[in-house]
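These are the structures in question, set out in turn.
Only the coordinates and a few stated rules stand behind these numbers; no lab work does. Predicted model, so just to flag it, every value in this text is computed and none were measured. Cβ atoms are built from the backbone, for glycine too; each structure is taken alone.
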Structure 1
């Protein structure tokens, strides 16, 4: 299996596990010290802690991958998502993510881009920025 195939498989696993609600399976693709750039706080966070907090704020989150572009150890992913808030409201949104992988094909850095201003109010999720 080529490195590109392994990266593509890691991306598929990440989104499939996250959509299935298997957070531990999703996070197993990440290096223990991986970081995420958060579009709300606009800063880097320890990824595993970030997802464990964020996932508690929603009832369901489902992703579909639109496209993947891989260049060396970096992958760009365009995706669509459907979320259901704890309030029962639903929202569809799109975004993109940039993953950086190490030589073991574990994710070390994850930048996720989506529009919090349109999604969070609909799902009635409060942040410190509101």
Structure 2
């Protein structure tokens, strides 16, 4: 299945809640098990996100999954993408990581760079209220 078809179905299911597209959630989860395929799909989802709520939905799903499952390699890939995309930067600001995650230090550095002073690092894992 093409990433475009899967991304469209994933966002359609979020937008409409339609049961006929609920398969897309599991399929996205499965694709994210492999870094490169998951990254390509997730970047496409972010590109297609129509507003901040959709960015936050993708951030809380595939973006977080990639960072948690693939650690520093995923963080490096997202850092490169964030340099080119405001949507990627905003999505990264909506993920929830804590100091126990391998990608935390890289993610924290990006958040401090793009959103200085907006995070409360005393409660590690705190996220901004708006993506």
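Some observations on this one:
- Each of 1, 2 could give distance in nm of label points 7 Å out along Cα→Cβ at positions 67 and 91, but the derived value 2.5 comes from 1.
- Structure with the greatest value (metric FRET efficiency 1/(1 + (r/R0)^6) of positions 11 and 99 (r between Cβ atoms, R0 = 25 Å, to 0.05), set 1, 2): 1
- Which entry (1, 2) yields the derived value 28, 12, 6 for semi-axes √(5λ) of the Cα gyration tensor in Å, for residues 59-106 alone: 1
- Mean count of other Cβ atoms within 10 Å over residues 3-10 derived as 17.8 - corresponding label from 1, 2: 2
- For 18.9 (mean count of other Cβ atoms within 10 Å over residues 51-58, calculated) the corresponding structure among 1, 2: 2
- Identity of the structure behind 20 (criterion: relative contact order in percent (Cα under 8 Å, 6 or more apart), calculated), options 1, 2: 2
- helix-only ellipticity at 222 nm (-39500 (n - 2.57) for each DSSP H run of 4 or more, over all residues; to 500) from the coordinates reads -19000; which among 1, 2: 2
- With distance in nm of label points 7 Å out along Cα→Cβ at positions 19 and 35 derived as 3.0, matching label from 1, 2: 1
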